[in-house]
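Visitor: Alright, structures below, take your time with them.
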Structure 1
């Protein structure tokens, strides 16, 4: 593909989703992915679909997050039919355990406004919680149940999206880090890597935490890395599948492991795992599942989430440069919002209307033109 219609910079989950939906519309798409950066968020993420966890009633992104979650009910079977890849979508509900009286007050307040807004959210008594998750800590006082929440396999989702994009003609080049977007007379004309210049009339910046390091942009891009450390320990044989929030983190059953995280650290592009970070995650795990307290850690890793000053993604067209698009800054909601972001970019690119209110993610909110 000598001159693609669109170059997508980044082959993580958001870039793969944008490529998939753009290619479905018949556009020639080339994905350029460095594939060599330590801490790439898509490779480290848990794949949570939890729009009602840790949010507030005035969250401008709430409806979009819920729509993003629900979209996977259609996307998962579509990807499996198209590519043969099962992304292991699990939607049996998420619980947030109350370990203190303050937790009860906070979680019941969340339930109240979420139900008033029409979202499904319930309180589990201690007996109901024990029946659902017998291994939960004896300190638990009950839990908030988000019955429509769930999780998917992040690695398989990225694989499936890229395979679907390829089936529609998209080409992925690994090991090619885009260093600069090339423009002439206010329009995109190509991108430059260390080894080649790729002519194109449109670019989607979806490079996660590295998006702001790309040269040639009309102004600095407000995306920074936020490190999250994670661990895996063995999952108890007798414990049913679960996704459980509690304390300052979460525990997810995936196969024979408990995947747990995470920290929130502003340490630049340092994706190393630290003793202190692992200790904090282990303490959180022990507070939720005592049977895991002291369990041998089988794996540790860290991801660099792309954060923005207001905590909202940057999705849409640049206000000044024709052909320049952004799909970055999703923070901890990359997988939750990946599919809906791909749809939004493809719709806007084609000049179609978007059903959702996307004012809060419009790139123009940062720059007065």
Structure 2
């Protein structure tokens, strides 16, 4: 589960990290008031979406007066944001963050993920903040300094000194950065994060005789879905408007669904088999439209819903059903196919490959149903060839 930047700022503030004040609006009519609340002057106006590339898309802008803030807010809320990460359709902006602009002297990166090879969280810092950390890792991996954190002991003082030294920070700046890193680590462990990052962590320019400050001016958190039952406060931050509606529908029926860009829908039981099914579709010249794992304990209602979800995608021009009946029985899927054909209606060809428990009964049911859109296959290769040819 992802959260918006303003929600990440709230979490950091609650953990004791230094974050500039900010206001969040969902209407351009609120812009002028929000501008005054944060003290006026130069502010940054940032669209709140679960996608990167906001700056290049024109959805992070600097403004110097309430009129510009209102005009840019109105533009962002009215027009979908299109970036490399959104595709040509873009994403709708529903909330906007307004915060004081800061004069930046230096930018840093601080992030945490779970290192599965070492079975421990790893803290990463870099002097090359403000850019995608993946680019830094690819072009200059030595620029990323890592410290592995004991999950029960947390970040130790000697580790914090090593990390702040790697950023070239000293004195009060080092102490301020260490406090923010500790806050980030606290959130990561206590809230079951899969990703926590501040990019950039900044050192502001000295002004009016005052030294610069260390501030977290952008943050990102992802949370482990399997642990959300422990965190009602994090669950409350979920924004369904940022998710694919088909994926949300699938979750209600315990289906694992991920939308893709192709035109061949896939209905499979088992994640590994689903991956293999997508691979063999591509091998024979097709493009999968989705990953859909109905699981071993699929119900007839869940299977019918799976067909509804697949067929609701206008890009789908054919469906490949690939079931290996172990826990999931082939006849249950066959009955769901027949039911879906009657209730939903198949307007595209459906190729079915069934093997395993109750497969003979399943084949008999399909044969007796005589549904013209359904074609059976002898094996997976045969199924992939047939669906690719049909599409």
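Since every read-out is calculated from the coordinates, none of them should be taken as a lab result. A quick note: this is a predicted structure, and the numbers were derived from the prediction, not measured. Cβ atoms are built from the backbone, for glycine too; each structure is taken alone.
Visitor: Comparing FRET efficiency 1/(1 + (r/R0)^6) of positions 81 and 249 (r between Cβ atoms, R0 = 30 Å, to 0.05) across structures 1, 2, which is largest? Show your work: numbers first, answer last.
Guide: Working: 1: 0.30; 2: 0.80.
Once FRET efficiency 1/(1 + (r/R0)^6) of positions 81 and 249 (r between Cβ atoms, R0 = 30 Å, to 0.05) is tallied for 1, 2, the winner is 2.
Visitor: Hey, volume of the Cα convex hull per residue in Å³ derived from one of 1, 2 reads 133; which structure? Please report the intermediate quantities before stating the final value.
Guide: Working: 1: 133; 2: 161.
Attributed to the structure labelled 1.
Visitor: Check the numbers for distance in nm of label points 7 Å out along Cα→Cβ at positions 73 and 89 across 1, 2 and tell me which is largest.
Guide: Structure 2 comes out on top.
Visitor: Using the calculated result -11000 for helix-only ellipticity at 222 nm (-39500 (n - 2.57) for each DSSP H run of 4 or more, over all residues; to 500), pick out the matching structure from 1, 2. Don't skip to the answer; put the middle values down first.
Guide: Numbers: 1: -9000; 2: -11000.
This value belongs to structure 2.
Visitor: Oh, and also: Suppose mean count of other Cβ atoms within 10 Å over residues 257-264 works out to 22.0; of 1, 2, which structure was it derived from?
Guide: On the way: 1: 22.0; 2: 18.5.
It was calculated from structure 1.
Visitor: Which of the displayed structures (1, 2) returns the greatest value of FRET efficiency 1/(1 + (r/R0)^6) of positions 41 and 201 (r between Cβ atoms, R0 = 25 Å, to 0.05) on calculation?
Guide: Comparing 1, 2 by FRET efficiency 1/(1 + (r/R0)^6) of positions 41 and 201 (r between Cβ atoms, R0 = 25 Å, to 0.05), the maximum is at 2.
Visitor: Give the label, chosen from 1, 2, of the structure having the highest value of relative contact order in percent (Cα under 8 Å, 6 or more apart).
Guide: Once relative contact order in percent (Cα under 8 Å, 6 or more apart) is worked out for each structure, 1 has the highest.
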